[in-house]
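What follows is calculated from the coordinates using simple rules that are stated; it is not laboratory data. Bear in mind that the values here come from a model prediction, so they are computed numbers and not experimental data. Cβ atoms are built from the backbone, for glycine too; each structure is taken alone.
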Structure P
Amino acid sequence: MKILSIGTDRKLFEEESAVRARQIEYAKKWEEIHIVVFSIKSEIKKTRIQISNNVWVYSTGSLSKLFYILDAIKIGRKILRLGNYVITCQDPFETGLVGWRLAKKFKAPLELQIHTGIGSPYFTSLKLGWRLASLNFIRFQLAGFLLPKASKVRVVSSRIKDYLVSHFKIFQDKIEIRPIKIDKEKILASAIFPENDLRKKYPQFDFIVLMAGRLEPEKNFSFALEIWREVVKKNLRAGLIIVGSGSISDVLKLQVTGYKLQDNVVFEPWTENLFSYYKTADIFLNTSFYEGYGMTLAEAAVADCPIVSSDVGIINELFQSGKKVAICPVDDKNCFVAKIM
């Protein structure tokens, strides 16, 4: 079987990325996989690369984000003219719209994936900022239009499946739960070196909390800093390590300065390998407004790092499986402070 995939993950163009490695492993099950990635021409120089014997990745090479959909459709048409393909899309939003148009024209099966917490009341909340809230409102409407037209819907958690069945009235047998694959053996076997041991890197702290992810509004890092200001009042030697990058990085650093937390908060750039960090932190903290799955939650649980998290993604499944988990409502600062302490 041949697959045409429409997505947005530009890390597929990076040789050492975990995303590329997972895709190459996944492709072993199929005859061919062609992946069209939404991307700006100035960001991705190569328009087409082959990352394994049966996987090709294409950049839309768009002049701006406004042309992503049209450019992806053009590339998809050229690929689909060469044979019979199953079309799979990373989301039921912009990439889903591309997939639907192509599936309709070429009469191909269409699979839509959902990796985000579309059922969360915060998905369209103004707490995200009016830009993201407005965009997510449009995406939510688009999902309502596209999901019933899909041949199959693939989700990463039972939470999302239950929402699709109850809200969008999608038939259960049309939905497949396929969690993101976590390399448990690699996490458990990974050694702790001094340069990746949080206790040795930051000996000034006697209590270390780790956060990791994209520094974007939906991850709610700003709220985490509000929580941390209260924690530091109770323990002056408590340290918060934030690993990640994103559009609100500078805003968060200004917030740290405003709260006078420079001695208690450290920002580190994103890294693919957080295993040593999970193993040497006292707690992994997650304050996201919504998550579809929560890979960092799953990895922290495998590494046996206690977790304090908002009620998102797979956190309830981790709790029910007996992991060291404490859950708080998304906006309950007192709960988070109490659980951390």
Structure Q
Amino acid sequence: MRVRCCRVFGLAAGLMAGMLFVQSANGEPWPQRPVPLIVPVGPGSGVDLLARLFAERLAERWKQPVIVENQPGADGLIATASFVGKHDDHVLLFGPAAPISVYPFIFQTLGYDPARDIVPIAQAAETFPAVAATASLKIDSLAELVALAKAKPNALNYRTASGAFATLFIGFLRGEGLDMVEVTYRQDNQAILDLGADRIQVMLAILTSTLPQVQAGKVKLLAVTNKIRCPLAPEVPTAAEAGYPPLEFEGLLGFFGPREVPTELRDRLSADIRAIAAEPAIVERLAKIGVTARGTTPDQLSAAIEEQRAKMAAIVKSLAGAPMR
């Protein structure tokens, strides 16, 4: 009995060791060194704060530093191309899924192949894009916005926060037969201030970024684009609930690996990210900033990306199918 118990114990220990030390592409235990985490936005942004929160927890698990590298610009194309060019299974990407799901339809050149070069690992969180309007319009719903825009063509100015949101909102405008004037900004912070000051009238942006203006009574939230309501603003309906399902779009934030990452390592990384996303302290901390923790498997993230891809393909096709930039 002792021999048999020892053998069982030894087998279990071996399995545990295998789980803890998954091999990288070169056959060595992973990680062998610090892990850079490329983030396509600047320091201090909401996405950056989430990246650093997960990086801290992952470093504790992996016993190696996870170093956030901010590479903002060009709607995330700079960071994504940089990440792909590393060809290193120790380098990860954190951010929206748009460089995979959306950008192939709106940019003529990317500098990478989304299907070949980027491996979905796990969704970490869900943000809440929202349609907001200046309070001076005195409207309370998407339906009222549509009615006002139809009554006053080209009288309303709008801003959207990124290439993905721009395509989504233009598709919405075209589908409803609306004419609004787009205003471009270098920084969305200025656009949000201008929305509160009535220099622009409508904006599609992350809900939490507009909250100070909402709380000041200068901005009204009309709908979120997600499938569910935002816990931080439960009174705001989803676009589908408001009667405009074409505006539905998930705010996916996830981890991605390079094509060099082995499947076994990908699955282990996904399990670690899901475990962190399920921690009560993480769930509570994200909820306070209007973000929902959402750990998923690689297959689940891939399915969500495919859903976004199909939606964007349909929008671009409705806009004559030509690249928008």
Which of P, Q leads on distance in nm of label points 7 Å out along Cα→Cβ at positions 82 and 226, largest value
P
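Any idea which of P, Q comes out highest on relative contact order in percent (Cα under 8 Å, 6 or more apart)? Let's see the in-between values first.
Numbers: P: 13; Q: 25.
Largest calculated value belongs to Q.
With distance in nm of label points 7 Å out along Cα→Cβ at positions 66 and 218 derived from the coordinates and found to be 2.4, which of P, Q does the value describe? Write out the running numbers ahead of the final one.
On the way: P: 2.4; Q: 3.6.
Corresponding structure: P.
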Per FRET efficiency 1/(1 + (r/R0)^6) of positions 114 and 290 (r between Cβ atoms, R0 = 25 Å, to 0.05), the highest-valued of structures P, Q:
P
Given 6, 25, 32, 21, 10, 4, 2, 1, 0 for P(r) over Cα pairs in 10 Å bins from 0, in percent, calculated: source structure among P, Q:
Q
Among the shown structures P, Q, from which was the value -10500 of helix-only ellipticity at 222 nm (-39500 (n - 2.57) for each DSSP H run of 4 or more, over all residues; to 500) calculated?
P
